[in-house]
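Read-outs: derived from the displayed coordinates by stated rules, not from any lab. Source: prediction; values computed, not measured. Cβ atoms are built from the backbone, for glycine too; each structure is taken alone.
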Structure I
Amino acid sequence: MRTSTATLPTTDQTTDQAYLKIQGGYRLSGEVKISGAKNSALVLMAGALLAADTTILHAVPDLADIRRLEEILQALGVKVQRLGAETIAIDATDLNTNDPPYRLVSQLRASFFAIGALVARLGIARVPLPGGCAIGARPVELHVRGLQALGAEVTIDHGVVTASASKLKGARIYLDYPSVGATETLMMAATLADGETTIENAAQEPEVVDLANFCNAMGAKIYGAGTNSITIVGVDRLHGTEYQIIPDRIEAGTFLLAAAVTHSAITLAPVIPAHLTAVVAKLEDMGGVITFPDPTRVHFSPAHRYRATDIETLPYPGFPTDMQALFMSLLAISEGNSLVSETVFENRFGHVAELNRMGADIRVKGNHAAVRGVPFLSGAPVTGTDLRATAALVIAGLAAHGESQVYGLQHLDRGYWQLEAKLRGLGAHLERCVPIAPKG
């Protein structure tokens, strides 16, 4: 089988056979642009359904997941137009369908969050149970109980969740767990409900704050986002708006780790420093030096040798689960023993076996991974099992001696826009290889 190379990935090139060929050991330098946050972009696109109007979103990364949600919105009767590489217009004036198709929703968990906007706007929504990365159960029970508290009748039949209400009513909702998705779903639903809604034990992630700011720009009345208690005073209608999505804190963290494992000094922009607090604290604890030259820029200077540290993933403002795998690539080549505890998702150590193939010394027991640092990693063919696991293997490949081939790019393309081009711009040696089946 022959291979061809592509400088920039596109969805149709991303197959199970495509891989990144990485020559490790090269230093990085320069400044890299951080894209808009994927997780914010997805929920804001769903939030645009709340207004019978046109909304314009800026800093939208052109990712596979974004394209899938565009298809879902179009299937609902919404007009979606690209105004540039990172700007889209969403006209939900003619929203006329309440049941997005299973073949699309099954590929994208974030599409389920539209149920709150749909039932608030149309009075009924039929949404198939979602898909996405296989990193844990992530049940929709909290969404369902919250919608019921708002007065919706909810049934689950043959894999489809149906929620209906002639008019949602404000309520006091307590979440058993500070779920980001449930907080966002219920916040959207409550914007058009009668009366006041309070969500207790709400998620505090920056993406939740971004959604609240977006909805408020549309005329909503949301208070307390970013704390564990959010109050929403329902309004009769929302209007379109123009809005800039926050920078992607996980992409920023990914490039900080790329710099760390390659002992490189680089600058990232734009960033919101407060969103990086937990990641910065761990990198500094390990020996890295991080400064903020201005309010939108972060500079990383490497340590000569990194120290081991322990990590426990927690809801924001704790250490983000999305950075766990990436940090493990650095811990694998740090001095000493580290313990990584995953408390958010129960199936998020898929990268461990692949890192061990590259020479790491990691042992897993339950939701804990014991990492004993080794002097170096060696290039090897490895496969990512989910989005962040694949990114972690790319990071490991940048640090490894020799050549690595990283498979599982269908995961990578869900969450990183132009990752290869950005890394090459910093001096990394990598290329995407797409196998070509033999003729005849």
Structure II
Amino acid sequence: MTSTAPGTTASIPDPAQAQPHILRVLVASQVLSGAGLAAGVTVGGLLAQDMLGTTSLAGLPSALFTAGSALAAVTVGRVSQARGRRPGLAAGYLTGALGSAGVIAAAVLDNPVLLFIALFVYGAGTATNLQARYAGADLAPPGHRARAVSTVLVATTLGGVAGPNLAAPAGTLAEHLGIPHLAGLFVISGAAYALAALVLALWLRPDPLLLARDIAQAKEADTDTNPAADSGDADTSEGRGGVVLGALVMILTQLVMVAIMTMTPVHMHDHGHSTAASGLVIGIHIGAMYLPSPLTGWLVDRYGRMKIVAASGITLLAAGILAAAAPGDSVALLALALALLGLGWNLGLVSGTAIITDTVPLATRAKTQGLVDVSIAIAGATGGMASGIVVAATSYPALALTGGALSLALLPAVAATAYRR
């Protein structure tokens, strides 16, 4: 491309040419980070249960790494706002790798306090994995944003499905290394997060958020000097209401998903299932969380955000009912319930992310997205912490039914939005 005067659109890389490369790099990092985030989901609760000897606190690890992801979401968002997506995302994954190392040390020392601190730090990887979806949409045109988000999300599937199913061999390897069996997955997690950070640090160039800003500023300058150059493709914003709506969708789906998902391995363990069986169910769940993303993105762009939000609520309700009704000895029905749970989460995340990206201007985009993800993380922490208490006080079916019922709160939000329009 021929260079012209700085500050004009002609002197800036073409986003249509940069976007495919950016998506490829994000996809590579998501494959790795997907394996990283699966460890805490699969064995975090079992580690705590083994150390403490009680089920009532088995939801605490999920709550802690989700709470850690809340702090990380703010930090990654602020770093990305100031310096770009590349340093923000790379720093988040490195922090997740450090947390994984801390979990391994806690398991070796049989130290629950260190375990909880390390899981809090490990949560940075979860937050960063989710923040990466926004980077995919930075340069996408408005009518293709959901599909760009979905491309990044679906890449998590490979690592996310493979990770839990490495539980048994990773445990065997850990025992050969003198590390407790359940901590084996965190060896894989630490390496995966570190490699994801390296991929982003080396190859996420140009930085998508910084390039999007440069393009917007150059267009403003061109329009100021030549009003006829205004292409008329500026984003339409729903204002603060759009941020609240998008956040509400993702908060509710995260709360329901984390609560039911967290206690499923514990529920299976209590019914005599092996770690490999619970790993298979969680692997199917994580696959359903990410694998449908390309179809979801197309549906959101094609049929609108709110219709898919409604589908999310209905799917989560079905998941809760099936999880409650499934016999404890039926791996197949629990796997189907967790697949529906993952699908409902995916529908809510893609549609909610599209609503947020449509609404927030570039000047504050990364910071606001980080704050929204804090709310999502807090919801997940609440779901994770409450799940163990609810199951200890009542039962796993009661937890699943409660989660399914909560998901119906999405439908009034859809109705209210339709009424306003």
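Computing Rg and Dmax of the Cα atoms in Å gives 21.2, 72 for which of I, II? Only structure II yields this read-out. Looking at structures I, II, which one was Cα extents along the principal axes in Å, for residues 166-205 alone calculated from, given that it came out as 28, 15, 14? The correct label is I. Tell me which structure, out of I, II, gives 2.2 once distance in nm of label points 7 Å out along Cα→Cβ at positions 86 and 390 is calculated. Considering all the candidates, the number was obtained from I.
Matching task: 26 is the computed value of relative contact order in percent (Cα under 8 Å, 6 or more apart). Pick the structure from I, II. Source structure for this number: II. Please state which of the structures I, II yields -8500 when helix-only ellipticity at 222 nm (-39500 (n - 2.57) for each DSSP H run of 4 or more, over all residues; to 500) is computed from it. Checking each candidate, the match is I.
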